[in-house]
Structure I
Amino acid sequence: MLAMTPVGELRLAIPIGLTVYQLSPVSVYFIAVLGNILAVFLILAFLGTLSRWASEKNYFFDRFFTWLFSRTRKNHYDKVNKYGLYLLPFFVAIPLPITGGWTASLIAFVFGMPFKKAFPLICLGVLTAGIIVSFATKAGVAIGKNLGWQTLTGILLISGFVYWLYNKRVNKNNQFKVNS
């Protein structure tokens, strides 16, 4: 069930399954991936029908979906058209906030990507993300167990600081290019 949630997905389900419930890594992987894929399937299969029904029944939803689609397509159509459908698995596979099966399914829905193409690609990303999250969780547990929670906390803090510095540098370079 945790893998079906929009915020948690595999990033929540796998660590909890491995650490709190102490299930086997293989069973946690398959259960979490199946739960996440089920959520992706439901979104891709029924969100179009649900949004059309809500738009017909309620003026607010009609205005909302019209605004959402026009604004999103206007702001991001060039990127999606340029890079195409085939970046969805990479987008899903990177286990960071705002990436995952839910977001990729919403992207596919908003940009009208066909179910037959989007679903397998998103599933490939979910399978890859499951492997990455499982490995990272097992590595974190091993570091915590063998070197102590202080070492694990230090590694996470240093990683976060390096990520922050990298983003600051990238944003500064992008800002310079825009102003030039």
Structure II
Amino acid sequence: MEAEIDYFAVLGQEHRAELDVDALREEFQRLSRECHPDMGGELPEFEKINRAQSVLSDPVSRLRHLYELEFGEFPPSSGGFSEQAMELFTTVGAAVADADAYFKRKSSATTAISRAMIARDQDDMQRAIISSCGKVRARRDALLLSLAEIDMSLVGDREAARVLVEDLCRELAFLAKWERQLNESMAGFL
């Protein structure tokens, strides 16, 4: 469990969902220089600083770590999605399924005519994947705007903060998964 070490404390940060990434990077670089084994530092401390940077620089990892510090072990992912996520799931699923069907048709095409007919679909498939990737990133960016809301809730309504973090982590994890699937589909065209 990540909560055994308070990575916020390691890098001199407050327990917050929203962090100043530039200040985080500056503190990480300062501590890395001080604690680097080549500069007389100890390897375990240097590794802890690197792990702290890795956890805190990724919003999902940071949220999960914050949750564990504030509320205990992170629960298994369960629960519903927002309406926007469900719509996005449909869009992403269709783009990935269409790309998979395209690759199957392409691999079974044996004549020049069948290959030419399939090739004309490639641009449409790529556009659908690129469009879906843009929608996934836009949704991720919109969700990350709610980090400040989590920080305010931590001060006033801890139960609301707990629920917000759980919901946000769940949706961000699925967005990351969908983006990986879309990237894998796009890689098939290269």
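Computed quantities for the displayed model
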item: Value 1.2, calculated as distance in nm of label points 7 Å out along Cα→Cβ at positions 32 and 144, assigned to which of I, II; result: I
item: Parent structure of the calculated result -25000, given that helix-only ellipticity at 222 nm (-39500 (n - 2.57) for each DSSP H run of 4 or more, over all residues; to 500) is the read-out and I, II the choices; result: II
item: Computed 1.00 for FRET efficiency 1/(1 + (r/R0)^6) of positions 88 and 120 (r between Cβ atoms, R0 = 30 Å, to 0.05) - originating structure among I, II; result: I
item: Parent structure of the calculated result 1, 7, 14, 14, 13, 11, 11, 9, 7, 5, 4, 2, 1, 0, given that P(r) over Cα pairs in 5 Å bins from 0, in percent is the read-out and I, II the choices; result: II
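Computed from the coordinates by the stated procedures, all read-outs in this text should not be read as laboratory data. For clarity, every value in this text was computed on a predicted model and none was experimentally measured. Cβ atoms are built from the backbone, for glycine too; each structure is taken alone.
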